[in-house]
Structure P
Amino acid sequence: MLTSKQRAQLRSEANTLETTLMVGKGGVTENVLAEAKTQLEARELVKGRVLETALMTAREVSDEICLALGADGIQCVGSKFVIYKKSEKKAQEAAKAARGETKKKSNPVRRGAQERRKKAREERERRNEYFRQSAIQAAIERRKG
């Protein structure tokens, strides 16, 4: 259950959200619930709209979705509604980040380029060392000769 301050904060965040969930005359179907579940897991905060052809109000749709998914209804205004559910995936990632166990994303193209640069740098250093040693040997021979 959310406090009124938390709900107010979420309402203010929802002002800038685009409407991503549409409920038509079919009402709250399995497809609508599946879409709402994936959006809630990805975003935590979802703004939806009930089309005029629907036989339900935004409040009824919001309550039904919240009941089915275990989410919290944040706001219902006109034909629009906002629902919130804390994402388990994001919570796990935040916990890992707090422990310092973040997984570094790796781009294979970038990794290949980095390896090529590293090999080229090592080759340059090897050549420079060879020429440095050659120059030292030549200088020693000039002094002797």
Structure Q
Amino acid sequence: MSTAADTTAVTNLITTYAELVDAGDFTGVGALFANATFTSSGTTITGGENLEKMFRATVILYDDGTPRTHHATTNIAIEFDDESHIATARSYFTVFQALPDLPLQPIAAGRYIDHFTRLDNDWSFMERQVHITLAGNLSHHLRTEPRRIAAED
């Protein structure tokens, strides 16, 4: 039977992703998705090392070592399948960015569909699907589209 602790653990994984990306900690993002798949912009990346590589190749980092972004994750809904030890979560995200010559603005919004698995009472990502439904000026955030990086490998 899922508990409040399970809900908190899954929610913490969802929010940890945002914190790691905003900190420019792509090694941490890779560790978070060590045994998972990550799908965005029509590209599926499997494994943490490959995901770290994709983030390093696509996301622009600034002098402070961050992408100067803030991911706001909202409307988190989690459903548990106690028999299979799997959880599914749906959430919305908005990514904000600001630079000295770029006023604070939303640059992307959409939703995440996440799948988690529990092994020995520890929850971890199995899969994240990123669905960008609104895109603004991404020219200060991304070097290239993630699908172009995957195609070059």
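Ranked on FRET efficiency 1/(1 + (r/R0)^6) of positions 9 and 25 (r between Cβ atoms, R0 = 35 Å, to 0.05), which label among P, Q comes first with the largest value?
Q
Comparing mean count of other Cβ atoms within 10 Å over residues 121-128 across structures P, Q, which is largest?
Q
For helix-only ellipticity at 222 nm (-39500 (n - 2.57) for each DSSP H run of 4 or more, over all residues; to 500), the calculated result is -9000, so let me know which of P, Q that is.
The structure behind it is Q.
A value of -0.24, -0.28, -0.56 was computed for log10 I(q)/I(0) by the Debye sum over Cα atoms at q = 0.12, 0.13, 0.18 Å⁻¹, for residues 17-88 alone; which of P, Q is the source structure?
Source structure: P.
Which structure, out of P, Q, was semi-axes √(5λ) of the Cα gyration tensor in Å calculated from, if the result is 65, 16, 13?
Answer by label: P.
If you work out distance in nm of label points 7 Å out along Cα→Cβ at positions 49 and 65 for P, Q, which one comes out largest?
Q
Quick check: 19 is what I get for relative contact order in percent (Cα under 8 Å, 6 or more apart), calculated from one of P, Q. Which structure matches?
P
Each reported figure results from applying straightforward, stated rules to the coordinates on display, with no laboratory input. Nothing here was measured: the structure is a model prediction, and the numbers come from that model. Cβ atoms are built from the backbone, for glycine too; each structure is taken alone.
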